[in-house]
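Right after this note come the structures.
No value in this document is a laboratory result; all are computed from the given coordinates. Predicted model, so just to flag it, every value in this text is computed and none were measured. Cβ atoms are built from the backbone, for glycine too; each structure is taken alone.
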Structure I
Amino acid sequence: MRFKWWHGALIFALFLAVLSPLASSSPDGLERIAEDKGFMETAREAFFEAIPDYMVPGIKSEAVATILAGLIGTLLVFAIGYSLARLLKAKGEA
């Protein structure tokens, strides 16, 4: 199997997931605006959370839980994208 561009992209994304505990602890852009504008308390909880607060439940180490959540999310998004690309390519060849 030859090394393709997406192999490098996947490796880079997984590397960034491992570094995720080093990211800023400040709230993301949407949370910051909601706090600044004063409507954060009107937010409703999500009806479904696969990995709540970007941490795998049951793991005591916050850093490890965050890294695992990042790796799981990265691999899940990759699998969906790769499957969709293969499906569309097969459909185009038919």
Structure II
Amino acid sequence: MHLPIPYFRTISTLEALSYLLLLGVAMPLKYIWDKPTLVEYLGMAHGVLFIAYVIGAFILFKQLAWSIKTLIIVLICSLLPFGPFYAERKYLPAKQK
């Protein structure tokens, strides 16, 4: 299976942004102002993007011949709020102009 790098880059960016919005906007709305609606929708979107990120990471593991260590780091980055941005810059080939 082949995954174009720009697709993974887009998934990675959207996953990171959805996580930041979930933590920084939706969670405070839910727990401070008792408005859980955004958590429901943003949480679902983030979950789907997270799964797409993990699947994409495994595809790129084979495609880019990453080591197991690189794969583990990229997967750990998906758990950190700004992690996917780091993984994009560090482990993906430079953007083509």
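See the values below:
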quantity: Top of I, II by mean count of other Cβ atoms within 10 Å over residues 16-23, largest first; calculated: II
quantity: Read-out helix-only ellipticity at 222 nm (-39500 (n - 2.57) for each DSSP H run of 4 or more, over all residues; to 500), computed value -22500, structure in I, II; calculated: II
quantity: Which entry (I, II) yields the derived value 17.7, 54 for Rg and Dmax of the Cα atoms in Å; calculated: I
quantity: Structure responsible for 10.9, with mean count of other Cβ atoms within 10 Å over residues 56-63 calculated and labels I, II on offer; calculated: I
quantity: Label whose coordinates, when FRET efficiency 1/(1 + (r/R0)^6) of positions 24 and 64 (r between Cβ atoms, R0 = 25 Å, to 0.05) is calculated, return 0.85 (choices I, II); calculated: I
quantity: Ranking I, II by FRET efficiency 1/(1 + (r/R0)^6) of positions 8 and 40 (r between Cβ atoms, R0 = 30 Å, to 0.05), the structure that comes out highest; calculated: II
quantity: Per distance in nm of label points 7 Å out along Cα→Cβ at positions 48 and 80, the highest-valued of structures I, II; calculated: II
